[in-house]
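Following are the structures in question.
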Structure I
């Protein structure tokens with residue numbers, strides 16, 4: 001590892017936003033540890049990236065599992081020496097049904113991945129960043145515009161994204177004395193597999209169904225890179241990047 005290389009951990013790196021951020025980090029000289037549920041998807045991203053594989057590490061984990069998160073960070077530090085950036089990106093949704101029809105297991109899966117997973121990864125990153133030399137680092141949480149305004153029938157997802165905003169603020173406050181910066185990117189309608197249905201037609205607050213505009217996911221990646229590249233005495237606490245014409249402003 002070059003002594004000048006920054007190191008990043010990206011969760012949910014096997015597709016969508018996580019894949020796009022992984023690729024832009026690699027293109028800008030970062031060593032990247034990719035985390036996700038499926039090893040084959042991580043390996044595919046690494047193989048198709050075209051970058052030196054010695055700068056990458058793929059680790060299949062469930063971010064909601066404490067022991068597996070511990071193993072992820074241990075492997076990343078063993079491979080690259082430190083953790084400069086954590087992009088807390090792993091997330092899932094639940095079926096869009098009324099709350100009384102939502103299965104408890106579906107609720108718990110979203111909580112375990114989106115909220116507990118983000119907490120566990122941030123907790124371990126914080127521990128490493130406060131002890132490493134030079135001290136410090138940056139945690140970037142993937143929030144959502146749902147952190148401000150819900151979509152219909154989105155209770156589990158929206159609840160977790162409101163909670164992520166609280167996590168971001170606490171990390172930003174508590175990290176000050178350790179040179180740990182924390183910010184949040186709130187994304188609206190990036191064109192990924194997860195958001196594909198929005199472009200085909202999705203329920204609106206007035207009961208109608210409308211196909212919503214989507215934006216290139218690479219706009220998210222460049223935004224995350226901007227946050228990551230700031231010196232630790234500067235921070236983007238919250239950034240909203242969204243498809244310009246999506247029905248967000250005015251829907252709340």
Structure II
């Protein structure tokens with residue numbers, strides 16, 4: 001089993017994803033995680049993978065969704081966009097969909113899926129919401145409620161406490177998507193196909209399940225159940 005994983009920016013963070021994905025295996029199974037990145041210039045490697053994980057990381061350039069050219073008002077940070085990464089991951093996502101491969105998005109990955117489907121982003125949640133959602137030295141924690149009847153509900157149940165490390169979020173929802181989860185203060189925390197019939201598995205969450213796994217969060221449904229279901233979906237497609 002091969003899973004393509006977009007490079008989040010540091011070896012340590014990349015390793016978190018690898019550990020999390022491999023924790024979903026049963027005895028005797030193996031996963032090869034393929035690092036995908038603009039720097040490696042290995043878009044064609046998507047063809048050899050059985051599934052795609054879009055990792056977290058820096059903001060998507062606003063040119064891709066008609067946003068403003070001011071970076072993160074109030075954050076006091078220099079511009080840290082990477083158009084090469086954006087272009088590479090957009091192409092990787094489209095390629096995976098064309099080949100009907102399971103896709104899982106995490107944080108930035110959720111936002112990228114929304115943008116590719118024609119949606120837009122809130123460029124900064126603002127001071128009040130940043131207190132709940134934005135990373136400061138460590139991940140924040142907040143409650144999430146999952147919509148009954150959604151794919152995510154069948155995987156994770158009603159919700160619980162998730163981690164949080166973002167200052168952007170979905171504004172206008174992309175075509176063909178549905179919201180399956182929101183934070184206590186109303187921020188969109190998960191998306192999936194509005195109609196998944198005859199479509200490959202696709203799920204994306206705003207939190208970081210790979211770090212919830214690393215830090216042994218109590219609400220395992222929000223991280224291990226997602227990993228386990230993703231692995232199950234890969235097995236279905238590779239068995240065909």
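Each reported figure results from applying straightforward, stated rules to the coordinates on display, with no laboratory input. Please read all numbers here as calculations on a predicted model, not as lab measurements. Cβ atoms are built from the backbone, for glycine too; each structure is taken alone.
When distance in nm of label points 7 Å out along Cα→Cβ at positions 18 and 106 is computed across structures I, II, the figure 2.2 traces back to I. With respect to distance in nm of label points 7 Å out along Cα→Cβ at positions 122 and 170, the largest value across structures I, II is given by II.
Figure out for me which of the structures I, II the number -8500 belongs to, where helix-only ellipticity at 222 nm (-39500 (n - 2.57) for each DSSP H run of 4 or more, over all residues; to 500) was derived from the coordinates. The correct label is II. When distance in nm of label points 7 Å out along Cα→Cβ at positions 98 and 202 is calculated for each of structures I, II, structure I comes out greatest.
When mean count of other Cβ atoms within 10 Å over residues 178-185 is calculated for each of the structures I, II, the largest result comes from I. Computing distance in nm of label points 7 Å out along Cα→Cβ at positions 10 and 186 gives 2.4 for which of I, II? Structure of origin is I.
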